[in-house]
1. Out of P, Q, choose the structure whose coordinates give helix-only ellipticity at 222 nm (-39500 (n - 2.57) for each DSSP H run of 4 or more, over all residues; to 500) equal to -10500 when calculated.
2. Assuming 22.1, 73 is Rg and Dmax of the Cα atoms in Å as calculated from a single structure, say which of P, Q it is.
3. Using relative contact order in percent (Cα under 8 Å, 6 or more apart), single out the structure from P, Q with the greatest value.
4. Out of P, Q, which structure matches -0.40, -0.55, -0.74, -0.86 when log10 I(q)/I(0) by the Debye sum over Cα atoms at q = 0.14, 0.17, 0.21, 0.24 Å⁻¹, for residues 252-291 alone is calculated?
5. Just checking, which of P, Q has the largest value of mean count of other Cβ atoms within 10 Å over residues 260-267?
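Since every read-out is calculated from the coordinates, none of them should be taken as a lab result. Bear in mind that the values here come from a model prediction, so they are computed numbers and not experimental data. Cβ atoms are built from the backbone, for glycine too; each structure is taken alone.
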Structure P
Amino acid sequence: MLADPSNPEAIRRLRKLKNRPHNPLALMSGDIACIRRFCAVSPQEEELLKSQSAPIVLLRWNGQNEFCQDLISPDRPGEAGIMCPASPLHYSLMRAYRSPFVIATSGNREGEPPILDNNSALKTFTGIADGFLMHDRDIYWRYDDSVAFVRNERTHVIRRARGYSSVLHFKMPRRVLALGAGMKNTFAFSDESGILLSPHHGNLENADSFSAWKTAVHETFRRLPKAPEILASDLHPDYPSSRFAAEAAKDMKLQLIQVPHHYAHALSALLESGRQEALAFTFDGTGLGPDGSLWGGELLFVSLNRGGRRLAMFESVPLPGGDAAVREPWRQLAARMFDAGVSLDEARRRLPEHASELEIIYRQCELKLNVPVTHSAGRLFDSVSALLGLAPDRISYDGQPAIRLEAAAGNESGSVGRMWDAREKKESL
């Protein structure tokens with residue numbers, strides 16, 4: 001879906017259609033010289049933009065311009081995700097458009113998989129989109145745009161998708177189909193020749209996305225040279241991918257391995273590092289740990305041959321209402337105030353807009369009614385963002401409070417990074 005980035009009404013219509021009030025929107029530009037006019041571009045960033053992979057690259061604007069920066073990226077208006085054309089059709093579009101940038105985002109409604117065919121596009125967007133550009137070449141496989149940024153002369157790929165090889169050259173001793181987690185899902189198949197990655201499938205809680213994911217899994221399974229010996233899934237039993245793995249393992253009489261969420265993060269980094277074992281910090285949102293609690297701020301020992309164990313973690317705090325507190329970060333801040341012994345009157349002074357609800361939160365934490373505990377780093381970022389008045393009352397996308405916090409920290413002139421002071425308390429850090 002394309003829109004004019006200098007037309008605020010067009011951007012608002014696009015956001016309403018996709019139900020994405022704050023998510024950043026990517027821009028496409030016809031050439032590097034045009035991008036340099038409006039953005040600060042280092043030689044390494046230029047090389048990345050011009051590469052065959054043509055990912056979206058996060059760049060800083062040079063200053064104010066005619067484009068609606070606050071509407072393109074409301075939470076980080078000082079930067080934009082920009083890509084160069086990645087196909088002949090893109091080049092033709094940019095030549096015909098005759099403008100420095102065009103908003104280019106996926107053709108789908110929020111939470112649904114991108115549309116694959118012309119008829120579905122017409123059915124979904126007739127009366128909404130101003131025009132359609134049809135093509136006689138079918139889309140066989142959904143692929144998102146890749147996203148990358150450069151910091152301290154190092155390239156970091158946030159999302160590895162279109163333009164990058166789907167094969168990782170790590171030889172594995174067993175044939176394993178790993179089915180991934182519930183959000184930002186990617187599944188993978190490994191054998192002695194390497195690891196085959198699937199496209200990004202997003203949130204599997206959406207019925208259409210889960211259906212598209214199952215189709216992709218079955219199609220991949222059909223094309224494998226040899227069937228897997230093992231199925232791997234996230235330890236959380238309620239993820240759609242975990243339920244699918246359990247049923248498939250039973251039907252196919254395959255071994256099922258359930259992997260704790262943050263061990264999976266640490267082991268993937270260990271494999272990329274080329275080491276046999278390491279200490280790994282896993283700072284994340286929330287994931288189910290092997291002890292049944294919500295992990296997300298761990299120091300782990302991990303080994304390719306000797307398994308792993310947790311060495312330390314952040315101190316646990318209440319999460320009143322579970323997912324409700326993730327959606328409304330002020331609840332997390334209120335719970336941390338309760339846990340720290342802050343009086344109800346002081347909490348009301350600090351959160352006056354929620355004064356009438358704080359007594360319920362405090363009482364809920366006191367009685368431990370639907371109050372899981374977490375030591376997640378992501379939840380810590382949420383709370384600090386709420387404390388500084390940066391987090392919205394209710395988030396509109398995953399990670400929004402932390403993104404606002406990072407943007408504010410990056411805009412702080414003359415700030416100096418400080419090392420943390422660590423202290424031990426029983427098994428906590």
Structure Q
Amino acid sequence: MPIPSTPLDLGGRPARAEAYDVLLAEIVTGRLAPGARLDDADLLTLTSGSRAPLREALNRLADVWLVEVVPRRSTRVAPLDLRRTRECADVLAAVVERAMRESVATLTERDRRDLQRLRTASLSDAVDTRAAMAHATLGRAVAAPFLRAAGNAEYVRLEARVRPTIERHVAVRVALLDPEAWRARLAEVVDAALDGDADGAVAAWREHVEHSSHSLPGGEDRDPVAPVAPTLRERASLVIQDAIIDGTLVPGEVLRESDLMAWLGISRTPVREALTTLADRGLVVQAHHRPATVATLDEESSRESFRALGVLRLLALDRGLATRPDELAAELEQALAAWENARSADDRLAAADQTSAVLERTSGSTVLQELTSTVNARVRWHAVHRLGLPGADDPVWLRSLVRAVEGRRAHDVRALVADVYGLE
């Protein structure tokens with residue numbers, strides 16, 4: 001019998017991923033308390049690893065707002081921040097709702113089994129629900145079947161960015177929450193989905209999100225902090241990201257650490273950290289014991305990124321209409337003028353950036369701004385390689401959007417966004 005030709009991966013998971021999972025579990029369950037100082041020696045003992053993967057894990061935790069890192073000074077668990085938790089909850093609600101709409105009618109047997117298991121194991125009574133909330137497993141269990149069935153990798157990346165912040169807040173403050181109310185509303189979501197009722201599942205999900213988000217206790221409700229100087233890792237990841245988006249680094253290209261070190265003039269550690277950051281953004285592919293590569297492109301992933309951007313744009317417009325309608329309308333009018341006066345590709349790019357900045361800023365959500373910037377970078381990358389994305393920044397479309405915003409016609413705004421981003 002010949003040796004099988006399909007390769008196996010016997011190398012296991014990278015040490016940075018193992019360290020991340022260990023620390024994530026400790027933080028979201030509150031065993032590492034909000035505000036706790038993180039000592040490298042203690043963390044190395046906890047993760048049974050070495051210093052380099054530990055630093056990469058801490059950087060990933062900083063990217064999901066669970067750790068605050070001050071280079072060469074201190075690292076601590078981020079304090080509970082009610083404002084940020086609610087901003088994360090807004091994004092999670094929008095992404096999971098979209099996944100529900102796209103997937104309820106096509107749930108597989110595996111998806112249905114997972115939902116039925118959730119219904120009997122964690123949503124059978126308030127005691128089981130409280131336990132799932134305290135162990136930070138409930139949110140993932142609810143979202144996973146819908147995200148898997150929707151099949152959009154960008155939705156998965158967005159959910160993974162915001163869920164840990166919400167899970168931690170719930171787990172740390174579970175004694176002040178009402179698990180029976182959570183159980184009843186989430187049971188309605190699951191039951192409707194199992195019945196094939198997408199509208200019913202979405203309605204129950206919206207009710208759950210509205211009540212749970214507004215009833216979250218504790219936390220500092222901290223004001224947004226002023227931007228700090230980017231770290232070497234952040235600067236390196238931005239340079240590499242720009243090179244990927246503008247086509248300098250092409251899809252599938254091998255990213256050897258030694259070449260990047262020579263190009264950027266930095267050491268190996270920040271290069272590795274930058275590549276890990278870009279892998280989380282879907283721009284780089286990392287494999288254990290192999291060089292990283294620029295991610296490859298295909299039309300389906302392009303459509304996924306574009307739909308995800310539409311979900312975020314719709315949320316930004318909803319927030320802007322609710323809190324800053326006059327400011328939103330006035331600044332969109334200025335962006336429209338920039339589009340109408342554009343004469344070159346650079347002019348159109350500047351007008352597109354202006355439009356994006358207006359939508360992100362008037363949303364009033366720092367989480368939404370950061371996530372939109374990341375997804376928008378991927379969409380621009382796809383557009384550079386001409387994969388046929390529709391034009392959401394078409395001046396005719398933007399003019400219709402401006403008029404709908406001026407008239408406070410939320411239904412028309414949603415219809416315009418849904419149409420151009422394929423969210424029907």
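1. For helix-only ellipticity at 222 nm (-39500 (n - 2.57) for each DSSP H run of 4 or more, over all residues; to 500), the value -10500 is produced by structure P.
2. On the way: P: 23.2, 66; Q: 22.1, 73.
The value was obtained from structure Q.
3. Structure Q comes out on top.
4. The read-out comes from structure P.
5. For this comparison of mean count of other Cβ atoms within 10 Å over residues 260-267, the top structure is P.
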